[in-house]
Structure P
Amino acid sequence: MSRRTGNSTESGFALISVILLMGLLVTVSILLMGATSLEGSRSSGDVQTNNAAQAAEAGLNAYTADLTEDTGFFLDYLAAGEARRTYGGVQYPTTAGANANANVALSPSWPRSATWTYPSDITTDPGWRTLTGTSYQYLLEVFPDPVHANNVRVVSIGRPVPSAATPASDKTKYRAVESSVNALSISDFQMLSAANISYGSTATTSGWVYATVDDSGNPASINHSGTATADLFTEDVMSSYTGSTNLVSPARKYAKDSSPSIRTVISKPITFSDLRQSPQIAPIGGGQGAIQLNAASSGITLTPSSSIPNAWWLKFQSGGTVDVYSCMKATSGSGSSTTYYPVENRQPTCTFFQTYTLNQGGEDIYTTEDVIVSGTVNGQVTVYTAGGGKASSGDGSYASGDVVVGGNISYASSGNDVLGAVAKQSVIIACWEPNDPLTWRAATMSLNGRWESDYDGSLSPTCSASNKSNMTFTGSTATAGGGSMGGFNTRTYNYDATLRYLPPPDYPQIPSALKIMYQREIHSP
């Protein structure tokens, strides 16, 4: 009996143990099934958020490509996939969703001073762009830097295409990336030349000096016997450098065979053929450049249909205006023996034409006649002469497209004002300019010609006046044909550091020369 009783008790415990074990197994199975389901859900969610991140990066890459072609793209277009902007109380594009799959042109282009806002709720914005062949889309927001004109911040948000499973309101599937992009400007260089560059032992260069290639692909070289406090660049080899240069650290020399190479700073050679076809001058696809377009829409266009002069004289006033004069070439003799002198050689006869008030957010001035410039600039101005204008009287000659320095040029407020002078041909200091010493300040560009004074032998006739004591230039120079500033006993060239953050409006940019300052993931707006 004792044995039977013991077996019965043990059997009871065994049965209870089996029941408990079975219950435990069932519980574990249920938990495992739930965990597996949860893990599957998490995996699916991870795939969606990762794909959303890739969509955001795709949007960022697309916009960076647009900036490569036009560094002022955000003033000329609403990008495909960009959120709807509000500017001046008006929403753009005016037709909601018009830019969901294509860029929409802003006509006229917006001024550099333009600022805009985006909707606080992006979930239902009509601009979301779906990536072809995917179920993901992106939305862009673009923020130009109000202080550093060459910088722009771009935010790109990615998400799954809204559906019942992933509604637009579910922002847990959104991912966002932010990038700051810097466009390298021609005005970043103290001297950029497609011809050989030479500095004597008394010269000091404080900005980048770059010897690029000419239209045939031949590299220019640098002979620098003075002091360089900023980098030197040549598209030639290191051995092409000549002169005993005093390089002040951290300045260094770059070449195509240096280590590091010139390509680590300048992604590809900067050519004047590219600059002539830049979006600001004459886009490759045809049509007018940004300077001409913006001058027509909100700036100053000097292209009269009658009484066309040989040149315009722009006399900038410190109060924020510019007095414009119509000028005809000086002459000697009469009848068939009349001699007409270039406007840089003898002071022309000028008649007051009109006073213009400068737009403080940026002013483009365009003409097809030569331009004489002097005075005190109060504003941010770019002057471009495209040449080709035919004088309606006098010698009836066609303008070359020269910018002529007719006297001192200064800024009313250093650091806030800037002048860009872009010549189809040359930038020339006039023989007759009245100032000694001559001091002038600008970012200048000679697209086909030289940077020179009227004393130089490449011009005819040359200046026969006595040399002046000294000339001081502060700014940036880009010249296709090199240059020489004869006629001054002392010449001082300073780089204008203001140009690093304040280039002139619509100043020609370098194609494909963009720097990504940073890129990071951020919380979705």
Structure Q
Amino acid sequence: MKTKKVLVFLIMICFFVLNTNIAVFAAYKDISANANFKADVERLNKLGILVYRDYFRPNQPVTRLEVAEALVKIAGAQDQAAYQKKYALFSDIKPNTESCGYVTWAVKKKYLMPMADGNFHPNDAATYSQVVTALVRMLGYSDSDVSGVWPQNYIDKARELGITKDLKFSASDRVFRWAFAKMLSRLLDAQPKGSNLKFYEATGLYSSVLVVQTSKTSGKLSSNEVLTDAGVLINTTKTSLDSGKRYMVKVDSGKITKVFGEDTESYQFVITKVSGKTVYFSEGGKTKSTNLPASAVYYVSGVKQNYDTIENAIKPNQKVSFVYSLDKSKVEYVVINDLYPQDIYGNYDEVLILANYKTLSSLTENQIQTDKGIYYLASGIKPDGIEIGAKYGVYIKDDTITKIAQKIWVAEKYTVKNIDSGIIEAERDGKTVEISLLSKPVYYYQGTKQSYDTISNILKEDQTIYLSKDRETDKVMAYVIIDPQGTKYGTYTEVIVLQDALLNSALENNQVLTDKGIYYLADTKSKNLRLAQNMLFI
């Protein structure tokens, strides 16, 4: 029974791999993060060219058979090799095997040659001269293209083509796996004889595409479309592609049919502040900054941008992606997109929260009042999670807040207990503190902006007062005052009392005529109003 379960599990895995068009890549356990050949090995592994189980064994010499297999795969010639596996050219190569196909193909192409005794010696270590000769010939060069004596002429040509840069081997030296990986990786980027394309492009092995926008960053793209540096492509695979990353893919008639993986590494962050060409961002709870590299190619919201004017296109709440070269020696591309695209989320604004449905009865549960007006909240935004007195950076589309991006001011909530000569005794978390009202901050009472000069007439016991503070400076920026008895007292306003019942017989004893109309007085104490000017709750 146990054997059957294992068999079913293995069949399921095989089905998944064969039907998802996803290249399976597993990191090797014996390659350190800072190894200078790590990126080359990973690239070849994703492409299925150099694949080993668990351990790469970088210092193990590569065999002649391994070289033959790698040559077939890097040329995308697996079908040709499979056809030729029935033809055994050497007595030490068993026919009708994959090994036979690899060797036969490589020898017929004259990339590899038999040894002096006429056999292939598949398990012998490949020499430096054998490897560089094969790679140079794969680029379309022959003996007539390289002057001098073999193998030095091919060694010189390989160096000229950049294949053996910084490698120090003699012609008869064995080639270690790490060095072979570097040479194969450089072959991919080399140009074949007479071509302006790189090897991987010329052979159709894969296409390297930079994704600059997806449906998450642009409302103009459908869910299976991506905008790349090669135009809009349709992703037919089950692999999700992210903007700001470079991928190795198979493309057929504008459709991505296979994703091998990321071509190079990238680093993403979200801009919190901009100063010229210097951008600030948060990482690990700390604020960091970086200068935008002058040598990189820039894409902002899917459009190529000039570095000289890039500061005009960048702003907070944009996601930046630095796309590195293979060896991470430089940033080749910088992709910038709004974290919340305008055509999807609307425009960015900063709003101070003044009231919600609990403090203002005219609001519905999914509405809030701000210093910029009353807005609906998009589904997914919980009203109770938005603090009165706090200031938020939000995205607004029509009359709806679609996204809350950041909190700019924090709110401290107090209950007024006593007021004496401009000093407020207030309670917070069971503790009594004194609050001095400052003249510079903005004041709001029951959602209406007030002046500092009249605020003393508004304040009363048991009100809630929110101190809105800047998160970075802790400076008080605004006071938001809410009357818990708002339904009893109404809204504060200033009126000029023109007449009462003594001066106007048409008025009842508990009525007054003001510059804003006739009002009833709630109690007899209010009858002692002075003519000319008074402050009332109406």
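Bear in mind that the values in this text are calculations on the coordinates, not laboratory data. Values in this document were obtained by computation on a predicted structure and should not be read as measured data. Cβ atoms are built from the backbone, for glycine too; each structure is taken alone.
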Value 0.97 of Rg/Rh (Cα atoms, Kirkwood Rh), for residues 326-469 alone was derived from the coordinates of, among P, Q, structure P
Re P(r) over Cα pairs in 20 Å bins from 0, in percent: value 20, 42, 22, 8, 4, 3, 1, 0 computed from one entry in P, Q; matching entry is structure P
Ranked by relative contact order in percent (Cα under 8 Å, 6 or more apart), the structure on top of P, Q with the greatest value is P
Value 1.3, calculated as distance in nm of label points 7 Å out along Cα→Cβ at positions 78 and 206 from one of P, Q, is from structure Q
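Which of the displayed structures (P, Q) returns the greatest value of distance in nm of label points 7 Å out along Cα→Cβ at positions 150 and 310 on calculation?
Checked P, Q; max of distance in nm of label points 7 Å out along Cα→Cβ at positions 150 and 310 sits with Q.
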